[in-house]
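Asks: Some structures are shown below for you to check.
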Structure I
Amino acid sequence: MRVVLHLAARSEILDSAQWYAERSQQASAAFAMAVDDAIASIVENPERHSFLEKPWRKCQLRRFPIGLVYRVSDGEVQIVAAMHEKRRP
């Protein structure tokens, strides 16, 4: 299944990665692995994760307060945001 990472999601992931990198190489590596694992989980079974509001679903990263917001459309996964759980929208 094709994965499309929208510009806003890419920017949010990179901002978070930078924040973790400034604190610890280990945290930075763990964050990158958590993002990769979440995307793999979405691709493996896109319907596994709960709806935020149809058609949007959220896959929570392990060990990090960030969820990837996505939908499945026309045979592709569209990741539109990396939503921080501790921040106000």
Structure II
Amino acid sequence: MSTKKDKIKNLDHFYMSLALDLAKSKHGLTGVNPSVGCVLVKDEKIISVGSTGYNGRPHAERNAIDFATEDVKGSSMFVTLAPCC
């Protein structure tokens, strides 16, 4: 039987996997900066994704925040590198 804790663990894994895929999609396109992926989740719903821009700017977190479909307050951020903004 699946528990709420198992569901959260599975969702967290899914969101982080998506962030890793986003980072991989920009591999080699971010200059000297790392390729980073970011997924913003609110109430178990993805409200935005972002990845590092060309030559490293804007950062993945900034892209995800800027393109969110709703207010990011109270959301969770899944990022492949420690957030910097």
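Asks: Name the one structure among I, II that helix-only ellipticity at 222 nm (-39500 (n - 2.57) for each DSSP H run of 4 or more, over all residues; to 500) of -14000 was derived from.
Replies: Derived from the structure labelled I.
Asks: I have 35 for relative contact order in percent (Cα under 8 Å, 6 or more apart), calculated from one of the structures I, II. Which structure is it?
Replies: Working: I: 35; II: 27.
The structure behind it is I.
Asks: For mean count of other Cβ atoms within 10 Å over residues 42-49, the calculated result is 12.9, so let me know which of I, II that is. Before the final figure, lay out each step's value.
Replies: Numbers: I: 12.9; II: 15.4.
Derived from the structure labelled I.
Asks: If you don't mind, there's one more thing I want to ask. Between structures I, II, where is FRET efficiency 1/(1 + (r/R0)^6) of positions 2 and 74 (r between Cβ atoms, R0 = 30 Å, to 0.05) highest?
Replies: Numbers: I: 1.00; II: 0.75.
Comparing I, II, the top value of FRET efficiency 1/(1 + (r/R0)^6) of positions 2 and 74 (r between Cβ atoms, R0 = 30 Å, to 0.05) belongs to I.
None of the figures in this text is laboratory data; all of them are computed from the coordinates on show. All figures in this text were calculated on a predicted structure; none of them were measured in a lab. Cβ atoms are built from the backbone, for glycine too; each structure is taken alone.
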